[in-house]
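Computed from the coordinates by the stated procedures, all read-outs in this text should not be read as laboratory data. Everything numeric in this text was worked out from a predicted model, so none of it was measured. Cβ atoms are built from the backbone, for glycine too; each structure is taken alone.
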Structure I
Amino acid sequence: MADTTKAKDKIANPEAHFDKPKEIAQDETLSHEEKTKALNTWEQNERQLLTASNEGMPGGDEGLTRAEGNRLGEIYTADADLQNLKKFVDANPKMTQAFIDAMDDATALIAKDKKLAAEIYARSSKVKVDPAEVQKMIEDKDAHFTATPEGVMQFAEFMHKAGSIKMRPAKWSDMFVPQLSGRSGS
């Protein structure tokens, strides 16, 4: 019940729970629908503050200084990012899977035939590069190629501790398309 109450408060009062609109999209405790509702609530609150300000009424402190501006642009960007990726993946599961499969094929080719992979890269690059130099880079002992996200939780943990992100993702797959969730990423 406490989680439901907190989720409802995040939707009704997003400014009290999030410093920036994009943090709503990163919140793992809210569903996609709840995130959309929270962004819509914040948008309406911003519009009311702008209307009040334009009519000479006192409003909240947010958005009143020239440096700060209003948050509508941030809200629109966060909402568009949230909606566009989900819409695309939901509407194009075969294309999304085809892209992932192509990435898997590319990493398999790199592992199997580094010389061929270097030649393909050199031919398709807009920058003139020597295939032998590319092959050296591919063969570097520290180079590792995979389409499965690795090490992102360690990076997310660091960003969370540093204060760059407010909420730490529960698991690595929360940050990627659902088609990757069955993999052993980290």
Structure II
Amino acid sequence: MDKKINKLIHDQISKPDNDGESYPRVINQTNITFSSEELVLLNKGLKYILSHKRKQWISNLAFEAEITTTLLPPGEQEYIRHQIAHNRKKLYKQQNERLNYSNIQTRNENKIINQIKDKLTKNKAMISKADKCNSIIILYLEEYKEKINKFISNNSFTIANGDITKKIRKGYKRYNK
């Protein structure tokens, strides 16, 4: 088990090859070391949603379903209300069975996220989406600012006087006629 964890850590810290093969999910360009738990959470990506649900989520869902039900023809409303009540009971039962595991998982994930935030803040680093692959990159803030300034200076940008959105829309409309 330790060999697998160490291999995963090593694979995630190493930089990707530029030979067209797949890239690691986490590219760490700092000297910050992350625990295996932190790397597991980082590997889930920027779009990962924490497992926390609000306490009243089932009641809110039932309320929204009731609002939608009132838009149905009167003859169908009672059947749908019965189905909603039945499914609501099933959801409550499932929630009570999963509550302990979910609470522990949520607490652990929040703890790990706070550890990552603390490390990044302490080391003046940040997490960003990598440019050319579906990975996240961890780099120092100063390095990020340097890359942005270099990009701006190497490309020709002009400063717009005010908001040019209306002008662009008019040109687009004329072009698409």
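Observations on the model:
- Structure responsible for 1.2, with distance in nm of label points 7 Å out along Cα→Cβ at positions 31 and 143 calculated and labels I, II on offer: II
- Comparing distance in nm of label points 7 Å out along Cα→Cβ at positions 39 and 119 across structures I, II, the highest figure is found for I.
- Identity of the structure behind 11.0 (criterion: mean count of other Cβ atoms within 10 Å over residues 135-142, calculated), options I, II: I
- Answer label among I, II for the case where relative contact order in percent (Cα under 8 Å, 6 or more apart), calculated from the coordinates, equals 27: II
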